[in-house]
Structure 1
Amino acid sequence: MAQPIEVDALVVGAGFGGIYATYSLTRMQPRMKVQTIDMASDVGGTWYWNRYPGAMSDTESYLYRYSWDKDDLQTYPWSHHYVYQPEILKYLEHVVAKHDLRKYMSFNCQMQSATWDDSLHRWRIECSTIGTSSERIVYHARYLINSLGVLSKANYPDIPGLKDYQGITCHTAKWDDTIDLKGKRVGIIGSGSTGVQVMTAIAPLVGQLTLFQRRAQYSVPSGQGPVDPSYRQKINANYDTIWDNVWSSRMGFGVPEVTRKATDATPEERKQAFEEVWSQGNGFRFMFSAFGDIVTSEEANEAACDFIRGEIDEIVKDPRKAQILKPREAYARRPLCDFGYYQIFNRDNVDVVDLQANGIRRLVPQGVELADGTVHEVDVLIFATGFEAVDGSYTRIHVTGRNGTLKDHWGDGATTFGAVACAGFPNMFLISGPQSPFANFPPIVELEVNFIMSIIQYAEGSPSETEPKEGEGVDSLGKEAVHTRSQRRRMIMEAKGQAESDWVELCDSMLKGSLFAKTPSWILSQNIPGKKTNTNFFFGGLRPYLKFVDEEVSAGFPGFQQSVAQEDVVAHL
C-alpha cells in the first residue's frame, strides 16, 4: 500500500482556477503545504486540451486574464481582440513561471477517488500516474480544492456504426495535432461555439467540408482583429476603471448592460440598435447592449432573432443553405460570436445537412449514412459535440463525504452552497462548480477562489478558548513567555444542508422568467440524453454574487457548520 503524502491542501486541476488557488494558498499565512495535480502533462486546463483549429476565447483579450497581477495587465502582450488558444496557454504558463508555482505542481497525475476520513479529519485522495507505467499515489489533505473545469468531460454522440467507420474520428476537446486536413473530405457534427470556430478555420484548407447540423445556432460577428498600439494604450490607461466596472456588472464582459427595452422601441430604433452592436461585434454585446429585455421578453427576443436571420439571408447566397442555417428557437443560449462563419457557406467546398429533416441513420465504412439512405463520404469526422458541462468532471470521480457519495448527493441534479461547497463534504471546495455565476470566466474564478481562501483562512485562524487575551502572557521584563504563543484551533467547515437548499432555490428563482429556461442547452444539462434538467448557474450576476460573498464572510460564515478538529490545536509563533 502506498504511503500517504501529507499535505495541508490538495488542488486538483491546473487551469485558470487551479493556478490562482495554488498562488493564493502558497501565500497564505501561516504557511501551508500545498500540492497541485493535473492529469495533463502541463498547465492550462481546458486550454491545454482544446487545441482545435480556430480555438479562441469569446471574451475580449483585455478581460480574459487575471485582474490581480497589475504589472501583467500593463505589460503582458496580447495580439488580437480575442485570444487564440496558443496565446492563452502561453499566458497561463507565464503566470506559473513568474510566480514560481510549478514547484507545487505534479502532472500526468489523475485523481481516482477522494474519501473523507472523519477520524483523521482529512481527505484521502487516491491518484494514478498517466504514462508508460501507472503508479498509485495517495494524499492525505486537510483541504481538497477541486478545479476540474466547467468544460472538461467530452460528450460523444451515440451513433450506430461508429466502429464500422474506416476514416479518422476526432473530438475537438481531445484534438489530434497529427491529423492533416489539407484537401480532405471532412464532416463535422456540432455547430455550437467550438463547431463555429473550427469550421471557420478549416474551410479554406479542406477539400470538402460538410456540417451535419443538429440544431441551427445564432452567431454574430466577434470583431476579431489585430490590436494596434493606441488601443492597447487606451486599455492600459483605463484598466482600474475597467475592472471596477466588471465587479459592478452582471456579466463581466466589459460591454454596456443597458436597461432600455426593445418593447418600448420603434422598429426603426430596434434595427438601428441591432446594427450598431452587430457592427461592433461580440455575442454578449449583442445580447445585452442593444436592449435589456432580450432574454426576458419573447417579443424583444424575436426582434433580435429576426435581425440575425435577416443577416444570414444577406450573407449566405444559397437560399437552401441559408434556410437550414437560420434558427427557429429563441436566442437564449450562451451567445456565439464568429470571425466569418456564415461567409464560409458561400464557398463551393462547404455544405450543410439538416439533420432535423434527414437524420443520421448510422456510420458506414466510407462515411455518414442519412435516414433517406444518402451516404456522405468523409475522410475525417469531427465531433464538435461539446461537454457534459459543469458537473460531468466530478461525477466521473468517486468522491465520498461524511454521509455518502457525491454522485448520490447529486442524484437529482448537482447542488452547492454558493457554488463552492456541498453539504456532507467537509473541507472540500469547488472552483467554477455548479451554480456559479453565469458570466465571464476569469472574474468568476477570482471571486470563488477568494471566497474559498476566506473560508480556509477563517478555519485556520479560529481562536480557541485558551487563546491569551490582549496584555496577557508577558513576564515582568516584557519578554514573551512560552504561553504567549497564540494558540488556535483549526475548524472543519461544512456547508449546511439548508444553506445549500436555499442557494439552489435562489438560483432556480433567478432562472424563472428568463428565456434561458425555455431553450434546451448545456446550460441546463439538456445536451446529455437522459440527464435531468438542472439549474447549473447563478443568473443573478457578478455583483449580486460578490455581495453574497461579502455578507457570508462578514457574518462569520453562517452557511457553514463549524466544528473543531480536536487533534488540530496549533501553536503559531
Structure 2
Amino acid sequence: MKIVFFLILVFSVSSSVISQNSKKIPPEKPKLIVALVVDQMKNEYISKYWNKFEDNGFKRLIGEGAYCRNTNLDYIFTQTAVGHATIFTGAMPSYHGIISNYWYNSTKSLKVYCVDDDKVKSVGIKGDFGKKSPRKLLTTTIGDEIKLSNAGKSKVISISLKDRAAILPGGHTANGVFWFDTESGTWITSSYYMDTLPKWVKEFNQKKYPDLYIERQWTPMLPIEQYTESLEDKNNFEVGFVGNKTTFPYDLKLMRGESKSYELLLSTPYGNTLTKDFALAAIVNENLGMDAYPDFLNVSFSATDYIGHAFGPSSIETEDTYLRLDKEIAHFLEFIDSNFGKENVLVFLTSDHGVAEVPKYLMEQDIPAGYFNYNYAITLLKSYLNAVYGYGDWVKTYMTKQIYLNHILIEDSKLDLVDVQNKVAQFFVQFTGVANATTATALQNNNFTNGINEKMKNNYNQNRSGDVIINLEPGWLEETSEATNHNSAYTYDTHIPLIWYGWKVTRKTITRRVSVTEIAPTISTLLNIPFPNGCMSQPIIELTE
C-alpha cells in the first residue's frame, strides 16, 4: 500500500512539474503576430508619462517584455508612409521605393501619392477614396514572406484610420486591408483586396460607432492641474481644431456644426478607440490565430499623429491622448491574453516617426529654431537660374525638401545636368535655416557611410527622388499651417519606441542602437522564414539567440 501511495505521489509531482514546465516552453510558432504602430510616438513619451500610466498598458509591455530603448530611423524623410513601409519591409526607402508620402513623376509631370491606384475601385463607398493599393511598394513585407512560406495558409490583416498606414504594412498579399473614410464614417477597402466588404465589416459599420463619438465631448481624463508634464492648456503654440480652439473641453458636436464629415474624429482619442475596437472585431471574425499557421495583424493608431500636429508634443492634449491610449493597449493585451495566452502571441509596439517641438515655443526659450519659407526660396532660385542660363522653366517643382529640375529643358539647352544641380545646391544652402543641400548625382556616385548624407542616400531612389535634397537646421521646419511637423533626420524625429512582448520574449532592456529595419528580419529569424526581399539588415541578436 505504501509503495502504491509513493508511486501515486511521484506521478503527481512529476505531472505537476511537467505541466509547469510545459507552460514555460513556447510553441514552435506563435498563433498570431501583432504589430502595434503608434503614429508620431516619440520614445521619450514612455518615461515622460510613466508615472501616470496604468499597470496593464505600456508598463505591462515593458515590465514583461523586451524594450529596445535606442531604436532609430536611419533616413531623412521621416513620414508616415516611409516609416510604415520601412518597419514591415526591413528595407531602406531607397530599396522599398516609398521615399515620402508624395513624390513627383518627372516623366508625367504629376504629383504622386504613395498608395493611389486608378486601376482599382473603391469597396464600401461610391467615391474615389478607396482607389488605393500597395503597387508602388517595390519589395515584400514580413506579412508577404509569412504567407509565401506556407503557400498562403496564413492570414494577413492590416488596419488604420490612414490608408497608407494600413496598405503599406499589409504588403502585396494581404487578405484584408481596411482604412477609415471620413465622409461616410465607415471602414472601407479597395478591389485590389476584395470585391465586397466582408459581412463582419458591414455589420461593424452598421453599428455607427463614429456617430456616438462625434456627439461626445473630449475632456481631460485627469484634473487639468495634474498634467504637469505639459505646458498650460492655454498657450500660443497650438493650432488646434476648427476655429483654432485650443483649450478643453472640446464639444465635438458643436465644432462639427452642419458638416456631415467625420474628419474631426481623427484628431481625438476616440479615433484610437475606434481603431482598437475594429481590430478586435477583425481578430474574432477573421478567425485569426485559430489554426496551425501563424497569422499577422497590423494595427496602426493614427489619432496620435493628427493630435500631435494640431497641438504639439508638449500639449495637455497630447499627454491626455497617450494616457487614454495606455488604456486601449491594456484592453487589447487583456483580450489577447485571455483568448490566446501570452505565450501564443508575439506583439511588438513601435512608431513610424517622432515629431519636432513647436519652433515658436523653442524660439521663445532662446533655442535656435525657425520656419523656412520654401516658396520664397524657390521663387528666388528660379530668378537665379534665369539669370545664369536664360529664361526658362528650369524648376519643375519643390516637394518634400526636394527640388525637381526640368531635365528635358536642360538637355535641349545642351547644359550639363551635374553643373545645374551643383549650382542649385550651392544657391539653396545660402538660405538661413538650410544646413545642407546635396545633389542626386553626389548621392548616386558616393558611398556615404555616416552623417546626414548617409541618411539622404538611404532615402534616395533614382526613379523617384529629386535632383537636390535639402536638410534644415535642427529645430527648423518648413512653413506650415500646423503647430508642428516631422520630416528630418534629427533624433526628435528618428528616436522611436520598440517593445516586444509575448511568444519567446523574456524581460530585458536593450540599450544599444537598433535600426527600425531590424524588426522584420527579427521576425523572420524567429519564424525561420526568409527575410523580406529588400531587407539588408540583421535581426536583433538579443531576441533571436
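Every number in this text was worked out from the coordinates using simple rules, so none of it is lab data. All values derive from a computational prediction rather than experimental measurement. Cβ atoms are built from the backbone, for glycine too; each structure is taken alone.
With FRET efficiency 1/(1 + (r/R0)^6) of positions 364 and 532 (r between Cβ atoms, R0 = 30 Å, to 0.05) coming out at 0.10, pick the structure among 1, 2 it was computed from. Value 0.10 for FRET efficiency 1/(1 + (r/R0)^6) of positions 364 and 532 (r between Cβ atoms, R0 = 30 Å, to 0.05) corresponds to 2 out of 1, 2. Comparing distance in nm of label points 7 Å out along Cα→Cβ at positions 236 and 524 across 1, 2, which structure shows the greatest value? Answer by largest value of distance in nm of label points 7 Å out along Cα→Cβ at positions 236 and 524: 2.
For helix-only ellipticity at 222 nm (-39500 (n - 2.57) for each DSSP H run of 4 or more, over all residues; to 500), the calculated result is -8500, so let me know which of 1, 2 that is. Checking each candidate, the match is 1. Of structures 1, 2, which gives 29 when relative contact order in percent (Cα under 8 Å, 6 or more apart) is computed from the coordinates? Clearly, the read-out refers to 2.
Using distance in nm of label points 7 Å out along Cα→Cβ at positions 284 and 308, single out the structure from 1, 2 with the greatest value. Going through 1, 2 one by one, distance in nm of label points 7 Å out along Cα→Cβ at positions 284 and 308 is largest in 2. Look at mean count of other Cβ atoms within 10 Å over residues 260-267 for each of 1, 2: the largest one is in 2.
For mean count of other Cβ atoms within 10 Å over residues 28-35, the highest value in the series 1, 2 is held by structure 2.
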